[in-house]
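These notes open a run of structures that come right after.
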Structure I
Amino acid sequence: MAHLLLSRPALRAVHALALLALCAAYLQGGLTKALDFDAAIAEMRHFGLQPAAPMALAVILLELVASVLVIAGWQRWLGALSLALFTLAASVVANPFWAMAGEARFMATNAFFEHVGLAGGLVLVAWHDLLRSRDD
């Protein structure tokens, strides 16, 4: 029904804004890490990821390149699935709620499942892109 209320350009704008919002955290994260590479290396070390400098570079490239793919629409499915897998892996590393207790467990559990939801949204974007490309 809503599609009847919005013009095609308006629908395209909403779609583009939704994709930008979905990728905002990755764009912000990638740019922040790129602009302060020493902090990005420290973050990798904090989470026990070695070698820290190549890992930081890989994360920066993944966050930025995959986000551009999603937003630009070229191989959107690949960018979205890459971000989904990255999000799940990062959540396991950063939010191991199963190994925590008390308030820390509560906070990490919430963060973990919020990221699972974000990954699900990215999988949905990939699924829609693959369906669209199949029908073209």
Structure II
Amino acid sequence: MNALVQLALSLVAVLLIAAIARWMKLGGDVRIRDEDQARLLADQAVCGFNSCEVVVDRAGIGALLKDAEGRQMLIRRNGAHFVGRLLDRDVVARLDRNFLTIGTGERTFGKITLDLGKNAQSWAAGLRHLT
């Protein structure tokens, strides 16, 4: 009987924690909705980064942005948040039709494969000219 009560209390506690997390909107499946949100994320990552070109992955898991100075930034999902990095000549990029796989050379940032559709080829070409 005691084990059954403990099991019931544990189940109630887990459900309560799940309800609180849902109410607080923790976790979830975060996506970049549009170019404006990608621009905001880029400005949060590097204050003053004013992008003139933006491409968002079809699934909303990442974006590439370019500013007027030619700097390029990669935004990617990291858990329930987004992180961004300015790309330089250490970038590793591989194009496979509409998919562009990008690594920054920074081990902790990792690699990401973006579905950029018809824009993938031009963005891949732009990454070859980074300094």
Structure III
Amino acid sequence: MTSINETWFHYIFPRIVENGFRGELAKYIFAQAAFETGNFTSDIFKENNNLFGMKLAKIRPTLATGENRNHATFKSIADSIKDFALYHKARAINTAFTSIAAYVDTLNKKGYFEADKETYQKGVEYYYNLYFNKG
């Protein structure tokens, strides 16, 4: 079973909020980052400062500094979060969602991830429950 990574939580979650994500959406996005990075352990995260598995943006404004392993590289984790906010703005993603399922459905419709929708949703839900439903 995966455990909570308090260090990354205390560093990343406030920066998600600083970038305009509020309430449940901020929690969904944190859970998404935990899922995308294997709870902040993936090589793409470590080598690229890439929290969200983002590919190098070709059309929209980006803070990416380049590309490594077919994923965008960022100067810092904070820049990765800012870039994710730019992605949300460029793709006109709503900020009010009633559930993780609704959020993941929107990302799926925007072509954000390549994984099976059900698998992606379960992954985000797992980390949401791990970090925010500590019971």
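Taken together, the values in this text are just the output of simple stated rules run on the coordinates, not laboratory data. These numbers were taken from a predicted model, which means no experiment stands behind them. Cβ atoms are built from the backbone, for glycine too; each structure is taken alone.
Name the one structure among I, II, III that distance in nm of label points 7 Å out along Cα→Cβ at positions 11 and 99 of 4.8 was derived from. The correct label is I. Upon calculation of helix-only ellipticity at 222 nm (-39500 (n - 2.57) for each DSSP H run of 4 or more, over all residues; to 500) from the atomic coordinates, which of the structures I, II, III produces -29000? The read-out was computed on structure I. So mean count of other Cβ atoms within 10 Å over residues 59-66, computed for just one structure, reads 13.9; which one of I, II, III is that? Considering all the candidates, the number was obtained from III.
Of the structures labelled I, II, III, which one yields 11.5, 30 when Rg and Dmax of the Cα atoms in Å, for residues 67-122 alone is computed from its coordinates? Going label by label, the one that fits is II.
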